[in-house]
Structure P
Amino acid sequence: MADAELISFPIVVSGASGVGKTTLCHGLMEKVSRLAFSISATTREARHMETDGRDYFFISADEFERMKSAGELAEWARVHGQSYGTPKNWLDGQLAEGTSILLDIDVQGGVQIMEAYPYAVSIFVVPPSWQEIEKRLRGRKSDSEEAIEQRLQNAIDEMEYIVKYGYVITNDTVEAAVARMEHIVRAERMKRERVLKDTTWRDYIGLDGKGG
């Protein structure tokens with residue numbers, strides 16, 4: 001029988017700013033085994049308590065450009081003047097060992113991953129209402145009105161990408177949304193095209209060579 005424990009795939013989780021997708025991802029990690037957070041390479045300096053290889057792969061700008069040019073990044077983006085990207089060799093190694101990788105990522109990076117890994121599972125998180133997004137962004141009380149308006153416009157722009165994602169999850173409550181995400185991952189692990197990817201149903205149940 002094929003080793004179902006080795007079924008793995010990237011899980012892309014995206015959504016509009018302030019929708020709470022990071023909280024949901026942490027909740028999913030507590031519910032599903034053989035699941036790990038993606039580790040990005042970045043050109044920014046390590047912050048206090050951050051560890052290379054655990055939180056990020058901290059590399060120079062020159063090394064990042066080399067990796068990008070060599071096609072060694074599954075996705076990459078510039079954020080606040082620094083570069084971030086997912087090392088392809090690391091991602092492929094985790095998948096080969098049977099660990100699904102959870103990517104809490106913006107829509108542009110999410111699309112890059114889906115293009116590089118067509119078998120990836122993609123989940124777009126939406127708020128129960130637009131008013132809820134505005135409430136959450138304004139509730140931070142650390143941004144200026146101008147910054148809030150920019151974030152709201154960014155959220156609208158990000159929502160346009162929803163058509164590229166396979167699943168849509170409404171974050172009405174954390175518990176319910178995490179449960180929906182858990183159901184998606186468990187169902188995807190039982191899909192025929194994954195279970196029988198490198199074998200036949202005869203081999204899978206040990207019927208090989210018995211005829212019939």
Structure Q
Amino acid sequence: MGGQVRGKILLGALPTIAPYFLPNTIRSFRTKYPGVELIIHEETTQQLLRGLEEKELDLALLSDAPPNSRIEIRQLFSEELLLCLPAAHPLVDQKKVVASNLQHEKFILMQDGHCLGAQAQQFCETKGFHPEISCRSAQIGTVLAMVQAGLGISLIPEMALAGAPRDGIVYRSLDGIRPRRILALALPGQRKSSLCVIEFAKFVRSQRREAARSRTM
């Protein structure tokens with residue numbers, strides 16, 4: 001089967017997903033299907049959806065996509081958004097940190113158009129306050145560097161923790177209802193996908209099921 005599946009996949013992904021989720025996934029997929037070439041396009045949710053509609057992408061990994069009759073959304077998993085604090089921040093020594101502790105803090109978030117920033121804002125608003133945003137960036141790495149410099153706090157996806165800096169930053173789970181985001185695969189709803197695209201979509205879903213099963217064992 002691996003030798004029969006050949007071709008090119010134009011894969012879109014959010015910049016807050018691609019560097020953390022894709023390397024190991026693509027490595028495993030290429031081991032099984034060495035004849036498939038993947039070309040990755042990192043864009044915002046809006047640009048990814050446009051790319052699918054205009055046939056510039058075969059499928060995309062995104063989060064919180066609005067309803068679209070021309071695009072099929074297949075939910076993969078959800079993950080926690082972790083609180084990032086400068087190491088010298090007073091909340092570091094607090095045994096429990098809840099959302100209300102953050103209402104007077106300065107936040108460093110992703111730029112407008114990046115759903116991660118909107119998700120952090122929405123979480124704060126559901127807790128009864130509007131976050132004071134001191135700075136925005138288009139890269140999680142820059143957001144973390146600013147937290148490290150003591151310029152504010154942030155919320156980052158759990159998958160970004162593996163490569164995140166440890167010096168000068170403390171990562172915490174909030175107590176109570178924790179902020180989360182849902183990740184999904186998006187495919188054109190009215191276009192027949194190639195065999196390699198179908199197999200990649202199946203592979204990603206099966207990998208997530210196996211990962212979820214291993215966590216419950």
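Among candidates P, Q, the computation of mean count of other Cβ atoms within 10 Å over residues 13-20 that gave 23.5 used structure P.
Ranked by mean count of other Cβ atoms within 10 Å over residues 45-52, which of P, Q sits at the highest value?
Q
Here percent of Cα pairs over 19 Å apart, for residues 133-180 alone is compared for structures P, Q. The highest value is that of P.
For mean count of other Cβ atoms within 10 Å over residues 149-156, the calculated result is 15.0, so let me know which of P, Q that is. Traced to structure P. With distance in nm of label points 7 Å out along Cα→Cβ at positions 93 and 117 coming out at 3.4, pick the structure among P, Q it was computed from. Matching structure: Q.
For the read-out Rg and Dmax of the Cα atoms in Å, a value of 19.3, 72 was computed from one structure; give its label from P, Q. It traces back to P. Which structure, out of P, Q, was helix-only ellipticity at 222 nm (-39500 (n - 2.57) for each DSSP H run of 4 or more, over all residues; to 500) derived from, given a value of -10000? Considering all the candidates, the number was obtained from Q.
Throughout, read-outs are computed from the coordinates displayed, never taken from laboratory work. Quick caveat: nothing in here was measured; it's all calculated off a predicted structure. Cβ atoms are built from the backbone, for glycine too; each structure is taken alone.
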